[in-house]
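These notes open a run of structures that come right after.
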Structure 1
Amino acid sequence: MYGLDKSRLFEDPILCGLCKSIISVFSETFLSLDAVKMFQVINYLQNSYKLDYEESWQWGYKEIEILVDGLKKKTFNPNYLCEITLPLCKKEHFKMQTRESYAERILSDKPKFIKNDDFIDNLYKRIMNLQNQGRGRQTITVHHFSDFHLDYEYVAGESNSCKKLVCCRSNLVPTPESHKERAGKWGDYRCDTNPKMMEKLTSALKSVKKPAFTIWTGDNTDHGFHKNSRIATKASMEITKYFKKNFPEAVVFGIHGNHEIGPMSLQNFKEGADEAMKILAETWKDWMSPHAYKEYKDKSYYSMLLSEHPKAPKFLKNMLRNVRLIGYNSETCDIYNKYIVGEMGDSLQQLEWLEGVLKHMEQNCEIGIFFSHISPGMDGCFSENSARIQALMDRYQHVIRLNLFGHTHQEEYEIIRSVKNRKPIGVNHLVPSFTTINNQNPSFRVFTLDAQTLIPLSIETYTFDLQKANQDDKFAVFERNHEMTQEYNMRDLSPSSFYELSQKFQVNETLASKYLVNKNAGAIDYVQIFNLIPYKFGTYLNFTIKNNLKPISCSTSNSVYSDTRKCYQWQDLTGHYEVRSYVYDFLYGYWVDQV
């Protein structure tokens, strides 16, 4: 669908007229169905989740209304579909904004000193040379948390398999006789996080090295249906209180996830910032500069100098006076945000804003950290958006030094490649979740950064072994699980070193298996059973590590999912994620200007 210039390939007046007639009939029939009937049809075809109908209905009905409105406006607009998607007609109503033309414009003034696309790699080489000369480096510590998904109604001993959106609660179904179907004391792999876990986090954070600052990338409420953002942000407010009470001097930078919006993921761009961002802006006001507070409240994204943080101590302000944090709203690429359907291009003008921020940083000799909830490279991020982020990261590869994300609940990485020669220029780091749901041991990460360059020198993952803790309280502790360079025998954490690791995954089953285990922070099923992978229409599919070495390599070596698909070389068109991504590419379509 992407990468082929077919703008005038099939233009024909007869086929054009036929196309518009057929699409008009389709739009007037199927897209005019009652939302109830349409929801039933789609739910039947998808058949992905065997959940309580009433719970999923509230969610689905709202999504169908938004989806249909967007499909009429763009995807199945006869002029758009027949001029752009196919295309059979002259472009009289729409003009395509290609990702290629965007990248060409962004990269047109790329400085000579980064033309070789090895700027970050060279920083690592320089540090290594200085260390070999016996010259030490000053470092800082950064903590990264994501996906707390706290369930304040969690009850130990209740059913963990109730077939509701959220289990491990009282009075949903009769208490099961089987011990395996009962929620554990500290938590359960099938349920959202037991708030009791926060007690152990406090102990852990007081035992590890104190961070200069903390990055918190959203998704804090449970997985239930929340009809509005005021309800969906309650967990975020409680966690904020937790940090302020237990670590009052903490320098925290936060951003929302898709679950802070109620209903989940549905941000209406026509209304600007969602109520969730307005609530969180007020909640985090003590952690923001006046400008960042207003920007986040009004636009749903923000940037600020670290030295502007109200809690930053004087020594930190002086040490990192040129460091800027960029909190990006990933709802503009979230495939579950049906408001994207019908959008013509840059939702919320966020990419235009980001380009301006990066240009300002370059002109003022600033360096920065880019953080968001959904990473650009995963299948859940619309590739038209992530391809443009890639172009910006290419052009400003010397400016952004660290990229942090959450959302997948898993420890992963994505290599950012330069647009033209495909060289590794950066890395997206995905932190494993704090939540236990979907077979995950609660985790957080500790980064050690070079204070001058802000590049990571070590990445440590701390985990809580839920199975052992539920068996014996003495194991109810967070412990250092692994450090990235030691775990994978990497020379450093440079983009090229990560790329070499991704290439090794294609031929080294032991290394690939270790990566899968660490993705879920060593949760028991992944330690014992390597031939199971979750989430294919809600079930497990058997596969062997040997037959999936290439997909593991592909998913880690790209930051745009359409590039990951190309890397697969069409070997799997039956996979849920691959099929889904093609469907959503069609639904969301190309970026266009209306003529």
Structure 2
Amino acid sequence: MWKRIISFVFYPLVFIIILLLVIGIHITTSNSGIIPLESTPTQYNLTTNPNFIVHLSDTHVSPCYETESRLQTTLSIISQKISPDAVILSGDITDNYVGCKLPTYSEPTLVHWQGYERAINASGIDRGLLFEVLGNHDMWGIASFSENEYAAKFTNTFSASSFYSFSKTYNGLRVVGFQPQDFPTGHGPHFFAPVYKSKMIEALKSQLEKSDNEKFTIVVSHFPQETVMNFNAKTESKETFKSLLKKHNVVAHLTGHTHPLQPEVKHNKQNYVEFTSTPLKIVPGFNILTVDHGYVNYEFQVLNNSKDYAILTSPGPTKSQKTVLNTKKIPIRVLSFSNSREKQFMVSGSAKGTLTFQRFIKENVALYSLDAEFENGKNNITISGDLDYYCEFYVGEQAGPFREKRALNVQMWWIILAAIFLYVYLVPILVSFWFKAGIKTYLSCILFGPIKIGNVVKKTCIWYRCLLTFFFIWPFFLPTMIYKTQGKISMIWTWGIVVDGKTNFDVFSLCVTMFYHASVFVVMLDVAMIIVRRNFKFYKIIIDILIDIVLLCGGYCVWFKFGRDMGYKAYWIDSFVFVLIPIGFVIATVFEFRYHRKRNAENKIMSETDTMSPLDQT
């Protein structure tokens, strides 16, 4: 028994430990960096006004939640109290789950988009202020994108011909949208991690190279860097997403998708700064982004209709900066979203004084200011009165290194590494079905565990081994699931999805194959080993039972959660690898077990006959 268990679990445990260590090291050491010093001192022009916009994400408008009314209230407060240059919605505008209870289907749903339209109209906001970018929920279940899709009919920012990238300038601030999505799309877990392609980066480059007399540029997309595959995709001129943002001095990349409970800031190796919004579906509030002489501030504001909002625009906190400004004379400036000239903003810390009213830059937006001078290095100020705020910032020298926590610190290369480990383990087992190796000692069982497993399974009959081999290679040559997208036959393959003959790569499709091989197929191997060893006494197979239960429960929980999003109520019929193949394996195993029992009985009779004396045989 112990030889079997050691052969079975040693390498998986080693691989899991290595993978967890690599992930742990990455999580504890990533997101640290240095903010460089700008090359030339900033020249302040106190007659210029700060730019400011509002950022929302992941509204998930649906009758199943209170998101329509929350979006309406939020947009109404933004319109009446903030009067921003623009309102950015960075994806997952609608939820697009057809029903409110699982199992349900995920596809473009008219009532969700109608709810979004009602929220906008009821809020009274100027529709021209909205800059909309689609997320994965907004694009589920679309065979090919056209102007007839709900996502095109109910938004005004882009068209089917400018889908990948588009731009608009608001009061000198250029906003560039980026939608890294190809069609056909899948359902539910499909395209949680999009794949950057050269043509998408070319489209972004084209938009960034356009000039519209802008002072600053920001880029908006739904997906943060850590959720993207092929992040370093290149244009024909060898430029990447990050190099383009650095080249065109993009001050911020606004994203959503990961649903952090507070805004997240991430510096991409001095190329750009990424800001990930909280989800409006879960957290009632919005984010204000300001740009003032190169200083950026990004702050979350709690939804409160009776509150007068205010935000510091200069100096900005180090956490939000692309570079550290190379100047000591920095005015302290605050935007007060009120029609009052009498707001009180007192400053203490590295500078002291009281800000004074300068002017209204919009009807209900007042600018307050205080001239100040700071020392090189780390500084801090505390603002009290009508704004309670603490700000740390650097002057005249680079900042960092520092750590930035992430709610979802996922890296797509983890999946690739896990796939390598999995198939380094499984392929030798498969090969050893057919080739004998002399492995008998405990040490050889440990060092050559996969080969030992394969040699044990080799003792089953040839048709059973052929069937196991077929079950292993199935996902590489045949679909793992069949379902429908907009009435058209759709299939999941290891390399992606196929809808009406059109193919699109998707990470989840690879994960389906990995889940199948790591759970269902590994259990098949263990069952085959038990049949050969004939260890059916409970105390001899209890560890096998526990391992198999964990693997099956893990695999089927994943499939139960996500398979329903694609196959709906028939997901258990539509799935080959998680339903039909296991059923076929159970039937084959019953026959194989009966065959082994019969053969063992015959061998026993022959053995007894061979040991009888000639006198006994007469």
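Here FRET efficiency 1/(1 + (r/R0)^6) of positions 165 and 261 (r between Cβ atoms, R0 = 35 Å, to 0.05) is compared for structures 1, 2. The highest value is that of 1.
Comparing mean count of other Cβ atoms within 10 Å over residues 269-276 across 1, 2, which is largest?
On the way: 1: 17.8; 2: 20.6.
Sorting by mean count of other Cβ atoms within 10 Å over residues 269-276 in descending order puts 2 first.
Upon calculation of semi-axes √(5λ) of the Cα gyration tensor in Å from the atomic coordinates, which of the structures 1, 2 produces 36, 31, 24? Answer by label: 1. In this comparison of 1, 2, the computed figure 19.4 for mean count of other Cβ atoms within 10 Å over residues 221-228 is attributed to 1.
Coordinate-derived values only; no laboratory data. The model shown is predicted, which means the values in this text are computed figures rather than measured ones. Cβ atoms are built from the backbone, for glycine too; each structure is taken alone.
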